[in-house]
Structure P
Amino acid sequence: MKKVFLHTLTIRIWHWINALIVIALMITGIQLRVPGIEEIARKMAVWIPEYSVTILIHKYTGYAMALSFLFWLVYILVSGSFRVHYIPRPADLPILGKQALYYLFGVFQGSENPLIPTAEGKFNPLQKIAYGSVMLVITPLIVFTGILFSDIFFFRGVIDWLGGIRLLDALHVVASYLFLLNLIVHLYMCTMGHHLFDHVKAMILGFEEMPEESPSKH
């Protein structure tokens, strides 16, 4: 086995802090969106905060997400990670189809991963598309619409210019569902290392152990 360094300490710390922020937003978001959830929680003997408290938690956790996103954006631009890891290259095109077939069929047949993650290129073409979409489209949309929702009277002019509160709500909810879908896929993909928790360990320790000869499943 060989050790391949994939994640800097800065990214690892950011990742776990951001994960806590996302979990808090999803839990409070469910309470805000699901009618009668307080009654459901009461019957199940599960404690949840008052609705007004949940609004405040969601609001200020949303501000934390905005800061987290800005930190990530500045870091990947300054460190050069954006150009290296997030921008698809012409060389990715021949691998794109192979990577899709691997995820759809090959991984269940014990096939080898078409691309071995390295410090110089830790994301395959599909991961670049997925992470790029989440971090550069969906997350900014959630943050932007959430900030407008944080004070609809103060931002009333901007909200009306964008098409009104209903459109803003629809954009925020759709972006949230897309984020949730990505999270589910992300958690599943975390189990596809050479061993079950290899990817999780890599995000804690920074490096991942891989076979010397054959590519690891990713």
Structure Q
Amino acid sequence: MQFDDMGFAKVDTDRPQRCGAPEAVFCEGKTPAQVASIVEKLNEGPYSVLATRADEAAYTAVKEKVPEAVYHQDARLIIVRKNTAVPDPDRFILVMTAGTTDIPVAEEAALTAELMGNRVERVFDVGVAGIHRLFAQIDIIRQANVIIVAAGMEGALPSVVGGLVNKPVIALPTSVGYGASFKGLAALLGMLNSCAAGIAVVNIDNGFGAGRLAGMINAMR
């Protein structure tokens, strides 16, 4: 069990051996200098580096220490890509959104899963307000091995998708919505109370958690 004690952080360098993927850096609440130092330390190893909930200031600090780092602004991810695993062409993760405003959280999930070496396809803006848009995508939905469904408002889309497929569905509530959505709580509760079987639910706006779980499921044989 290895870790590097940096004083303000204990970097878990042994996580790839235990869990199959490196530690991700959660940037919120850390200073740009702290984020940059942690990313630099992780970058000393042979694995790709992922930093979540990153802003421009954090990225600027990281870029000075790790020039090859790339910032995905919508998803708020900093990625240093190293390993080039070839995805299984026959097994893919589908990331779906109910609306366009759910895309940033969905992209956090999609990019996380891709960094784990998975093929990821995307279907955006197919919510229940215009359900014919969903049915137009039924072929790719049924071909997917794992499905992530991001939705805000009342969070209904995962239930509909769950009733159409025989594959695991990961429901990803987002904080999109008006006042009574309570910043994603309504969507979260709706997904937890889904009557469709085979649905698991992650925390509000937790695209990283959804992408990581989908990648683990997709890798199982």
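Each reported figure results from applying straightforward, stated rules to the coordinates on display, with no laboratory input. The structure displayed is predicted, hence computed values, not measured ones. Cβ atoms are built from the backbone, for glycine too; each structure is taken alone.
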Structure with the greatest value (metric FRET efficiency 1/(1 + (r/R0)^6) of positions 60 and 132 (r between Cβ atoms, R0 = 25 Å, to 0.05), set P, Q): P
With helix-only ellipticity at 222 nm (-39500 (n - 2.57) for each DSSP H run of 4 or more, over all residues; to 500) derived as -20000, matching label from P, Q: P
Any idea which of P, Q comes out highest on relative contact order in percent (Cα under 8 Å, 6 or more apart)? P
If you rank structures P, Q by distance in nm of label points 7 Å out along Cα→Cβ at positions 12 and 172, the highest one is P
Kindly point out which one of P, Q the value 53 was derived from, the read-out being percent of Cα pairs over 16 Å apart, for residues 76-163 alone. Q
From which structure (P, Q) was volume of the Cα convex hull per residue in Å³, for residues 20-99 alone calculated, if the value obtained is 143? P
So distance in nm of label points 7 Å out along Cα→Cβ at positions 92 and 188, computed for just one structure, reads 2.1; which one of P, Q is that? P
Value 15.4 of mean count of other Cβ atoms within 10 Å over residues 4-11 was derived from the coordinates of, among P, Q, structure P
Structure responsible for 3.8, with distance in nm of label points 7 Å out along Cα→Cβ at positions 44 and 156 calculated and labels P, Q on offer: P
Quick check for you: by distance in nm of label points 7 Å out along Cα→Cβ at positions 84 and 124, which of P, Q is greatest? Q
With Rg/Rh (Cα atoms, Kirkwood Rh) computed for every candidate in P, Q, 0.99 is reproduced by structure Q
